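Listed after this line are the structures, all set down as structure tokens.
No lab work stands behind these numbers, since they all come straight from the coordinates. Note that the coordinates shown come from a computational prediction; the quantities given were computed from them, not determined experimentally. Cβ atoms are built from the backbone, for glycine too; each structure is taken alone.
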Structure I
Amino acid sequence: MTHPNSFSMDISRHIWETRYRAADEADIHASWLRVARAIAAAENQDTALWAERFCSLLDGFRFLPGGRILAGAGSGHRVTLFNCFVMGEIADDLEHIFDALKEGALTMQHGGGVGYDFSTLRPAGMVAEASGSIASGPVSFMHIWDAMCATLLSTGARRGAMMATLRCDHPDIEAFVDAKRDPGVLRHFNLSVQVSDDFMAAVAQDRDWALVFPAPTRNAAEPTTLRTLKARDLWQRILHAAYDTAEPGVLFVDAINRDNTLHDREHLTTTNPCGEIPLPPYGACDLGSLNLTAFVTSPFNANAGLDLKALADSAAWAVRFLDNVIDVSRYPLPAQAAQARHTRRIGLGITGLADALVLLGLRYDSEAARVLAADAVSTIRNAAYLASVELAREKGAFPGFVCDAFLASGFARRLPGELRGAIARHGIRNSHLLAIAPAGTISLLANNVSSGIEPIFAADAERRVLGTDGRYHTHRVIDHALQLWQQHGLNGKPPALVEAHHVDPLAHLQMQAVLQPYVDNAISKTINVAADFPFQHFESLYLQAHVLGLKGCTVFRPNPVTGTILDPASPDNPVRCCSPEREAD
């Protein structure tokens, strides 16, 4: 058996050496120690004790902080420890548009991905009253952002990712939906449509749908309807674009806002580039994932189990770790620091779910697997919320905490009574605590455990990753569960190992749906379907996602525009914004 801190895969060592290793570190334990000491520096007392605890949490890949934390904490570099940000509202005038562009550039220069809602920009063809000029529309300005991102990449800055969203009632929504049909444009963006419950009802009832500007708000006058179209026609246009080009995704914004524990003061309209954290203007992603494979006891045996007590204990320490990140990190912009400190949002999640299920003898697409996954995530939720209450007792609640409003949110209503009571008595340190990220690169670091809550992509494959020389290098990658199976001296493959292309797409949705009630932020999940997957089944996945109460849906079908999910990059097949080679961690 390998040492818990050793690398069993060349690609894992490559990831460490090229992304996360500091110059003087002989092994990954030295990296853990550097990170643990840096994060423990936020403690007012017992700093050495917390450094020791955080190091033990990281040892054996039990807890995998976001990549910016691993790379930057204790490095001595003036960098942010946050993976991604949602940027400020873009005011609809040229001066503020280019101020927003500058803020995005400065954030990406520090290594942060960025998300934007472009719905505030007037549609193409609309006359600006002040200047008499004719607006070119939000999509035209997105091209400027895309060029900015490409320019930063060419200067050697860390590869960045961007998210762009647009309201489903914006007059330029059709141009937005079809914006990436040209394979040469907007390659640095992920696109998502803000889909409302009203729109889905209009689709179901085959009603007309008004396209308006500006967007309706609580305090503004009635918006002007610029034109109408059939809701079903727009819905079909969204789905056909997603089927043909893998974009746009959809964000069910009403579900997002109903659940939001800060629903009384925030209206969330966009997310970080991978979709697991809906954020207000200048909000930041403070991410980390518990590796479920590290908590499996007696793998492959009849008495195999998941150590829920150890998982809960690790979740509690991970909450403290991520809370400390807020205090030790630098921020590209003062507004980002103010937002992070006011709400103290964190996003603790899981990775290695599919591999853990294999170690437990459960197929990913089984009901037993969903029950086990729900037990694990509910355990983490309860432990994380309790830890945040205890932190509030010790260090104070987050500055924006308002008890009655917090407990009235859709998410807080689902908390166990004892947790609600504890919050009422003591407050809570963090406005949000849970998010399930793709965790692609950090999962490769952990000897290729399965990513996030995704099924195992392939048991044995070749993977191309970018090296420090700017070239792609090919590595053989063997799934972590298969590695352990072979280390046990067993032949073939574990009976429960099922690859993603053999998992029914509905089972993807069902896994996401059983976990979402326990996650106060959101879940990044991509449903992979075959190129010959019928459109009518593809359409039904999006409808079912809304019925199941999910906060978003992304389905990836191999297509001529984006290729397959693990295609190598080339001028003719550019890497998608958040493909495995461009993962935001």
Structure II
Amino acid sequence: MKQHAELPRVAYFCMEYGLNSQLPIYAGGLGVLAGDFLKAAKDLNLPVIGIGILWKQDYTEQFIGEDGWPYDKFPNYDFAFIKDTGITVTVQIEGKDVHCRVRLVDEHGNAPLYLLDASQSPEFSWVTNKLYSGSSYERIAQEIVLGIGGVRLLRALGIEVDIYHFNEGHAVLAGIELIREKMATGMSFEAAWQATRRQVVFTTHTPVEAGNEKHDHGELQKLGAYNGLHYEQMVRLGGDPFNMTEAALRLSTVANAVSNLHGHTARTMWRHVADTSPIISITNGVHVPTWQAPEIHRAFKTGGDLWKPHMKLKQELVEFAGQHTDARLNPERLIVGFARRAAGYKRSDLIFRNAEVIDPLLQEGKIQLVFSGKAHPDDEEGKRIIRDLVRMDKKYQDSVVFLENYNMEIARLLVRGCDVWLNNPMRPLEASGTSGMKAAMNGVLNLSVVDGWVGEGPQHGISGWLLDAHHTETDPEQQNLKDLEALYKVLIHEVIPTYYDRRDHWLDMMRASIDMSHFKFSATRMVREYYELMYRRAMDSQDEITAPWMVPYRSQGEQYPYTN
């Protein structure tokens, strides 16, 4: 029986990675989380590598036209500065060989990230052009490169792996490739499937139906995603139509949701699916050195004044907004930030829905609102949401600002420079919400409905403000009304008076927010939990022993693997 003298070696598969804004191969929160995961793994010196795709045209650069409607630009980035390993792997798309160059990114404080690039196969260079490009046909081709190509990348580089971690369902075809490899040695499909399950763990992120991909079997077979399997076997894994999340649940030893509340939602959502892995909860975390301002970190650690560094960061945000818009924000006045992907359930316009209440606050400058975010290039509803925010920007001039072309640079300015972080999604559709964690560890106080990570974090009036923690309304219109009423009540009677009249208490709340968040919602804690609760479990399933490399690491009342 194999004795685990060392930590499990992990290959982490994800469609996008946000390491910094100079490497635009991410769309939003999923990619930034993946980037933070690799940074924390590097900090802890863990045997982790990332596998992804080098997107030549980004997700989108998105700007605001004169009519207020967002428009997209897809520049061709020159990634010549990214290391070329000299290795090429081949996958088949529609029966034709597609040669993918393997590139390496390891200079951004991250564990090694290997990226596949199909541009040297001119007929198929479109596959790795645009992240999340529209059609199912394009998406399947991309997922062939990520999943099948990712496993072949490991083989070509001679990298031995104990655990394959699928971050969202996009990587499911890696599981199909693992099954194909085992069947090639003479294993039956059933035996190969069960052996593969013991090597795979899976993270599901979204409880939104559109975020859980389904594909037509005819397209899968035509493009080559079957990869040697046949229809009945693929249906056993993903159903018909082929559901990527269902397949990932059936291909893994254990799966996780990304907050405690999301765990309840995910287990309910998938309980009708047979033969799946158990879904536990590992709450997301963010990379503290990337997101927490150094001056805030120093002031918190030394017990020093938080207001002076906060106002410095706030001034940086004000100056950036002034350089990129016509608005002139007042750094002495309350600034509320809201930066999200443009999606209806996130309700970015909720605060505007009763003009009689919000209009005087904005006209008098009692509050200032700063928004940012992108819509998917093909999402007309998302673009309409942005257009409506731009209209509010024009209506309220210096009190409402929309910052176009949202990216990691703008996100960093916002989560450090606002006073309050607004979060009002339609429950229970927010799986986690890592932007609020980033704000919290900078002393930016969350004003949020209780969904995602917030159910485990801020305490009302102590380290943030919560909107109806025990609210159980399920009708969407009633939820909108109740949440709007709660938002105005807390904003007017608690947030605004505390900011302007109780500065000492505000500073106490800032310190409590940082104290609450800086470890509990860090990527360091998250990665340690993955090792303890996921990777160890998968390794134990392979040979059914308790791994001797595990020793207690106790913090916040929980155990994590020792990684120092």
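Brief remarks on what is shown
- Identity of the structure behind 4.7 (criterion: distance in nm of label points 7 Å out along Cα→Cβ at positions 23 and 423, calculated), options I, II: I
- Computed 38, 31, 15 for Cα extents along the principal axes in Å, for residues 319-382 alone - originating structure among I, II: II
- The greatest value of distance in nm of label points 7 Å out along Cα→Cβ at positions 79 and 511 among structures I, II is that of II.
- Looking across I, II, the calculation of mean count of other Cβ atoms within 10 Å over residues 351-358 that yields 16.1 traces back to II.
- Which of I, II yields 1.3 [distance in nm of label points 7 Å out along Cα→Cβ at positions 327 and 367, calculated]: II
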